[in-house]
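Below you'll find a set of structures to go through.
Since every read-out is calculated from the coordinates, none of them should be taken as a lab result. As the structure is a prediction and not an experimental result, all values here were calculated from the model. Cβ atoms are built from the backbone, for glycine too; each structure is taken alone.
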Structure I
Amino acid sequence: MRVEFLGHGLHKDHTNTVGHYMIDSFKNDDYYSFVGFSAFTKMSGINRIKEELLEASKKFQSLKFYLGIVRKGTSREALQFLIDNNIETWIFCTEDQIMFHPKIYFFQGKHNYRFITGSSNLTSFGLFENIEASTFFEFSKTNQQGKKLVRQFEEYFEPILNGTDNNVQKLTQEVLKDLEDSGFIWPESKTNAEYEFVKSNKKAFAKRKKSKFDKGSLGKIESKPPSNNNDSDYIPVITQDYLNSWPDFFELFKEFKKENKDKGDKYSVVVPRDYKNPSLYNWYLKQKIYFKNKTLPPEHEELLKKEHFYFGDAHKLWQEWKDSTKLKLLQEAVDEGENIGLSQRYEYKGVRLGTWIQGIKKANKSGKKLDVMEKINEIFDLSSKSRTPVDTANRFINDLLEAENPEKASFQNRFNHSIRDRIDELPDEVQQDIVDVWFLVFEEERPLGRIRTRQKDRTDEWKAFRYNNAINPEGVWFSTYSAMGDLYSWVRQKREVKSRMDLVKKNFNEQEKSELRREGFPI
C-alpha cells in the first residue's frame, strides 16, 4: 500500500495538491469508477479539473458526486454544470444543525484503488490554494488493509451511497430550482467561502495589532541524525500474507506480460517503477531481492523462470527499450518529412525527441551511448542541424553551390553573421572550399584567414589524363601517384570530399559524370 501526505497552500510552489492527484486519476486509463464527497462545491473548483472530469464522464463506467447543501455554501453554477453534462449527482440537505462535511475522492480501477480524504472541498481554494491537509492511499485490489478501508467506507456511508437516507436526493433541474427558491443555492459570486468570507477576513485582519514573532522563543531545533542503515541491504520479511497473495500477483504479472508483448520477450517481463499498479512493481522488486539473497522460495523461482522473469539489471534493460522506441519514432518523423530541429522543445507525437537527442549527445562526451548516436546519424544527418563552425560552413558552401540564382548580398550577410567571426576555428581545407566556391559562383576573390587565394582549377589536366591512352590505357579517372603525378592529390580531394567535387562537377558531361560515379566520386 502506498500512503502519501498531501499538504498544499503553505508553500506556494507546491504541486502536491488534491487537485493534481484528481486530474492524474481522471486521466489514468486504469480507473473506471469514481465517487466524490464534498461539503462545499464551486464552479471555480470544477473549472480547474473540468477537461479531465468531462473526459472521465465519457469513459468511466460510473462517476458520481455526493454534495453537501447549506445556505450559500454550494453554488448554482456548479450544480447547473453537473446537470448539463449528465454527471450523476446527489445532494445532502437537512434541517438539522449538523451538516454534510466529508471530503472524499475515491477511484476504483482494474488493478488499483485510490482513496483521498482530508480537508479539501471541491472548490479552487480547496483543491489547489488553501492550506489544506489530506491523505492519499493507493493499493491493489488484493491488498487486505486496502480492502478493509473500502469496506468500512462503503458500510458507513451505505445509506447515502444507495440514496435511502432521508436527507439525500438526486439532483435534477427541478430540485435545483427548489433549492434556489428556498434560499439554499446562490450564484457563485455570493456564496460565503469565496466571496463574503474572504472579503470580511481581509477587513478584520487589517484591524489586528501585529506583534513581531520571536523565533528565539522556540529554542534550537536539532535535525535528525543520519541513519547508518543502508537501504539497499534491506531484505523484506516473507510473511504469511505475502505468501497468500503471491499467486494473485503472479497472475497480475502474467497479465502485464500480455499487455506488453509488443515490446518483445526481453522487455515485457520488466515492470517499470512508474507502472500503473505500484503494488505489482513492489512485488516484482521483492522477487529480485529474494533471488539475489537466495531466499526466494524454490517453487516461486521455478514459476518465474517459466515466464522468463528477468532477474538482471532492469534499469539498463528499460533504457535500451526506451532508446529503441525513440529511434523508431525518429525514423517515422523523418519518413513523414518532419522538420526535425535540435531544440530540446522538439516533439513528435507527444514525445520530446529533442530532449532525448541532446541527452545522447551529452552522454557521448563521456564515451557513453555511442551506438545510439551512430543509429541516430544513420536516420538523419545531425550535422544539417548542428551549429558547430565546420557544419555551419559546410551548409553555407552547399547552399551556395545549389542555389539557382544566388543573391550575393544575401550570402554576404549570412557569411558575416555565421562564419566571419569563427573563421579561425575552420580547418584550412574548409576555408579553401569557401574561397573556391565564392569565385566559382560570383567570379571574384574572397581571401580568408590563412587562405589568401583560390585553389587552381585543374579540371583540364584531369580530363587530359583520362583520355591519354598512353599513360592511362584503362581510361580511368583515378589511378596511382606514379601515373598521375602531382595531379593525384588534387583529384583525391574530389573523391574524398563532396564539397570539393561540387566545385568542378559542372565541367563534366553526363557520360563523364556516370563514369565518375562508378569510380566512387560523390557526384
Structure II
Amino acid sequence: MSYPKSNIVRPTRRGFLGLSLAATAAAALAACSADPAADAARRVMPTDPLVAEREALRPSSGVTVAHVLEAGTASTTLDGQSVSTWGYNGAFTAPTLRARAGDRLQVTVRNALPEPTSVHWHGLALRNNDDGVPGLTEEAAAPGGAHVYDFKLPHPGTYWHHSHVEMQRERALYGALVVEDPQEPLEYDRDWVIVLDDWVDGVGGTPDDVMAELSEGMGAMAGMDHSAMEGMGHGDGPMLMGRHMLMGARSDYLGGDAGDVYVPHHLFNGRSSDSPEIFEAKAGERIRMRIINAAGDTAYRVGLPGQALTLTHSDGFPVQQTQADAVVLGMGERIDALLTVREGQTPVLALAEGKGQLAYGLVSTGTGEAPTVEGLPQGLAGTVLDGGKLTADPAVLLPKRKADRRHELRLTGGMAKYDWGINGRRFDMDKPFEHSFDLRAGERVQVTFINDTDMWHPMHIHGHTFQIGEAGARKDTVIVRPGETVVVHFDADNPGQWLTHCHNAYHAERGMMGVFSYLK
C-alpha cells in the first residue's frame, strides 16, 4: 500500500482527548466569538509565522533523524492469552526512537487503522503545528493516509509519544523517545528504557468499554452485586463494581483514592508478570534506567528490594541527585535513575499504587536463581519520592522573575457523575477557546493547580516545561493530591495553542482539560 506525504481529513468521531477538539480552529472560534475573524487575529494559531520563526531559532546540529511509524494492528500474549490490539509497525512494543539534542526529527506516521489518528510528542518543546492534537494544532491522519511530523529537538532527556485521539493511547499506540545529550555529564555503562502500562484492551473489554461504564457514574452502580475482585483482596481492599469500575483502591501516598479502573494486566516493557523482561548486565555496572509511565489510570511505585536508586532526572530535566528506596510515577511522568548492578537475579518492581498488583523486570548477571512472582515483595517502603518532591539542578533553574500572568486552575468533579473539569467546567470539544487561559510571548506565567476533588490528578501542560515553586524540579506533568495546591511557573517562549489536562486518560476524556492560548 502506498501512502502520500499528507492525506488528512477532518475527524468526525466525538470525544474529549485528541478528537474531542474535532472542530476546526475557525469553527471553534466562531462558537465563542461574534466576530471569529477578529478573534482568530488575536490568537497565535499553529500556522502563524511566529511558530515557524520560533522553530528557526532553536539550535540545530544539522542532522536529520528519520523514522516511520505505521499505526495498525498488533498482537501479543499476556499470561497465556492471545491479545489483538493496535500498535506501531505491527509490534505490541513500539521501537524506541533515539536522536540527539539539536537534531531534526522527521517521523512519517502512516495510518492503517480504521479511524483517524495522530501522535503527540509528550514533554517536548516543539513547534505548535506538530503537537499532535487534532482540531487544535493539526488535522488527524485519515485511514489510509499519513502525516509527516518534522521538528527540532532542543532539549535532551527521556520523553515519549502517544496517540492523542480519544482512547487510542490505551491500546499500544505509544512508545519511548530518548533525546541524547551530546555532552552527557552523567556517568553510566548501560541504558535501559522501561515503559510501564496498565492493560485492558482485548482482555475482557476495550478502553472504550471502560470509558462507557465510567461515564455512567457511581449512580449506575446502585443495586449491583459488588463482589470482591479475585486476587485483589477482600474486606477493605479494592472492589470491582460492574465490569471495570474499581472502588477501594487506596494510597496514603497519593492522598486517598488511587484509581478508578480495574486492569487485568500491568506491563513492564510490554510483558506481563508471567514472562518478565530480563536485562543482562555485569556486576558493578551502572545502569541508567529511563522509566516512563504510559498507563491510563495507574501510578507505579518503582524500586528494588533492599537497594536504593539514585534519582537523576524528572521529565527529562536534571535534578539534584537524590537517593530513594522507591519512586512514584504518575501517568505521563518520567524518572531517570542510576542503579549499580549486584551479582545474581535482581527484580525491578513496579507496584500498581493502591491496586495490589505489580509488573516487574529482572537484572541478571547470569548467576543465581530468578525469584518467582509469588516470592516477590508486595511493598516498597523507606524513602519514597516522586518527581514533584525533587529539586532542580541549578543549571536548569528558571531565572528569578516576578510573574507577569497568573492563572488559577481548580480541579473539579467527581465519581458520582464522572464529570471531571477545570474551574467547574467540563471542556467543550466544540469551543476549545472558551474559558481559555490566555498569555503572551515573553511572559513569566504562574499556574496554581488547586485540587478540589477527592482524587489525585497528574496535570500536564503541552509544549512547555514548568518549574515547581521557586526551586523544584523542571517538569511537564505533576501529581496534585486531593486538597493540595501546587504552584508552577513557566516562561511563555513557545507560541501557539497548547492543551493542559489531567493525564488520567479517563479524567481527560470526561472533561478535565483546557487550553493555554497565546495572544498577539
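Below is a table of values for the structure above.
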{"item": "Computed 22.5 for mean count of other Cβ atoms within 10 Å over residues 354-361 - originating structure among I, II", "result": "II"}
{"item": "Test item: Cα extents along the principal axes in Å calculated as 69, 61, 54, pick one of I, II", "result": "II"}
{"item": "Identity of the structure behind 3.5 (criterion: distance in nm of label points 7 Å out along Cα→Cβ at positions 122 and 258, calculated), options I, II", "result": "I"}
{"item": "Structure with the greatest value (metric volume of the Cα convex hull per residue in Å³, for residues 114-345 alone, set I, II)", "result": "I"}
{"item": "For FRET efficiency 1/(1 + (r/R0)^6) of positions 162 and 330 (r between Cβ atoms, R0 = 35 Å, to 0.05) computed as 1.00, the structure of I, II it came from", "result": "II"}
{"item": "Parent structure of the calculated result 3.9, given that distance in nm of label points 7 Å out along Cα→Cβ at positions 106 and 298 is the read-out and I, II the choices", "result": "II"}
{"item": "Structure responsible for 16, with relative contact order in percent (Cα under 8 Å, 6 or more apart) calculated and labels I, II on offer", "result": "II"}
{"item": "Of the structures I, II, the one that -14000 was derived from, the read-out being helix-only ellipticity at 222 nm (-39500 (n - 2.57) for each DSSP H run of 4 or more, over all residues; to 500)", "result": "I"}
